[in-house]
1. If Kirkwood radius over Cα pairs in Å is calculated from each of P, Q, which structure is the one that comes out at 21.7?
2. Comparing mean count of other Cβ atoms within 10 Å over residues 114-121 across P, Q, which is largest?
3. Could you tell me which structure in P, Q was used to calculate distance in nm of label points 7 Å out along Cα→Cβ at positions 186 and 226 as 2.2?
4. Assign the value 1.00, calculated as FRET efficiency 1/(1 + (r/R0)^6) of positions 218 and 250 (r between Cβ atoms, R0 = 30 Å, to 0.05), to the correct structure from P, Q.
5. Of structures P, Q, which gives -9000 when helix-only ellipticity at 222 nm (-39500 (n - 2.57) for each DSSP H run of 4 or more, over all residues; to 500) is computed from the coordinates?
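Every number in this text was worked out from the coordinates using simple rules, so none of it is lab data. Everything numeric in this text was worked out from a predicted model, so none of it was measured. Cβ atoms are built from the backbone, for glycine too; each structure is taken alone.
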Structure P
Amino acid sequence: MNPDRIKILTGNANPELAREICEHLRLPLAASSVKQFADGEIYLQVQENVRGTDAFVVQPTCKPVDRHLMELLLLIDALRRASADRITAVLPYYGYARQDRKDKPRVPISAKLVAKLLESAGADRILCLDLHAAQIQGFFDIPVDHLFATPVMIDYLKHLRGANMCVVSPDAGGVERARAFAKRLVAPLAIIDKRREDVNTAEVMHIIGDVAGKDCLMLDDLIDTGGTIVKGAEALIKAGANSIMACATHGVLSPPAVERLENSPIREIVLTNSIPLSDEARRCSKIKTLSVAPLLASAIQSIHEETSVSTLFV
């Protein structure tokens, strides 16, 4: 690819992932400066010519969410005003995705608001990874390429195929994702029926499916405080499961998640580098991190060359 026709930029959210993507594409990371005024305002400048280029901004909106979201919006605006030909926002993690509908009185639909902000800033296209809710694609009036980390996970987990494996969805909302995994691993499916009493709290009700004597793989899109995944694991052990393994695309890992996971019956937690892990998480012996850089790099190349992205779902 011609580095004069395509530019990869990033803010401060996950520069390591952006650099790894550039290595796979054999492109330099475009120079930009993201600093902060004394009062906390962000100062940003793209430091090379982007006129007429196909620009990709790699920026997960992870913690601190508001700052990284603002960096993304400012980068997009700067590129638009610098006459980039097309701007694609690459969001390995889409923050504010958990409020995707009005399920209580007087609450916002935050995922829709973020979509409108990205469009207003000047994004022409969105490339995202494992959205919390697939319908968020419909909140945009611009093209959205929704990738899944499934191929990356399956490649690591394929050695687990066998009669004793069981894929478990930690809630009803993740059944479709878990079913796709179960099909690829040729394994039965179980579902944990839970009731969420409040934000970041969950109460396990009962398990749908036979997990007795099984090696269970719990699958979710993200792990935040770890309450859901740990309570689910405890319920599976009580139901007679032989061992528990957890798998999630986004390791948000808000405190006390790492401590909970370390003390849980889960023997291994597989995450991706869509979000940079804290030092505490990196020290956790149970956590294994897989890279999504090759997947995102392939998608960026396909978008730039106007070829099919759907081949990456295989």
Structure Q
Amino acid sequence: MPRDRSLSRGCVLCHQGAKMVLFVTGLCPRSCWYCPLSRERKGKDVIYANEKRIHTPEEAAGVARLMSAFGTGITGGEPLIVLDRVQQFSRHLKTEFGESHHIHLYTGIAPGREQLLDLQGLVDEIRMHPPYETWDRILESGYKEAACTAREMEFSVGIEVPSLPGIGSLEVMLPFLDFLNINELEWGETNAGAMRERRLVPEDGVHNAVSGARGWAKSLISRQKVHWCSSRFKDSVQLRKRLLRVARNTARPFDQITRDGTVLYGTLENGGVVPPLFRQLEPDMYEVREGAIETAWWVITEFSDQLAGEKSIVERYPDRGLVVEVTPVA
């Protein structure tokens, strides 16, 4: 891992799990074979704040507040094809949380001066993603000019790309950048076919990393300004820290926060009728929700024989997020 003093401000906050991920659209004019977007997002004009589908800047600010976010990363799809939306959401977040709320933006486009003027004062850091086919002639593309213009306008500017064969071609861009981020190439549901066509395989059965990805970037990783972000780090550290921030702000008194940032609780499916046993608990130790009783997991397991109905232990992302596992209790 590179020294923190050389990381961009956006990366420092991501490492802390302190950045909300704002997905502003799944639409994109390109069709990169390695794109890992899910079917729920790819090619669809939808908005997500972290894992939550939203529609308004106010909802985005609410999600940021739940995780005590210090900043936001705007991604897609291609955010610049919905530039008005980027401006609207960024302006609201800066108004709500102050100018110190750091916003970085990913784009596959080499933004021109007019686009950069539209982002000035709203976005702090530009992360460009040149298409793979331009890498071997990157200095002749528009990305060098875009980087120089953005730096003149006092944006922090970098390139962020997945590790692919030939990535060493991007070394010539380092003098014109503040950073070059290399993400470990990841296997996903929508790019699996393209991966197989190229005879690429997952590194193991646990993470999404593609075998050989680190080796392709080996010659660059030790260079100043270059930062390697592994699939394992994103799965095991970055996401976990973000979930922990949300869990600490949203967990109910009976929810148990796990080391992974998920929450554990017990459920009793009985039509929402509160059993006499629960009357002995503190009022904030159970909740009637959608015809079920939710309470501490240990209440369900310890008093299972006294509770009529279907019982289970639930592990899920905080703030009613993705259900990770449901374990029936006899």
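1. Details: P: 20.4; Q: 21.7.
Structure of origin is Q.
2. Numbers: P: 18.1; Q: 15.1.
Structure P comes out on top.
3. Numbers: P: 3.5; Q: 2.2.
Structure of origin is Q.
4. Working: P: 1.00; Q: 0.15.
Derived from P, not from the others.
5. Values: P: -9000; Q: -6500.
Answer for the origin of the read-out: P.
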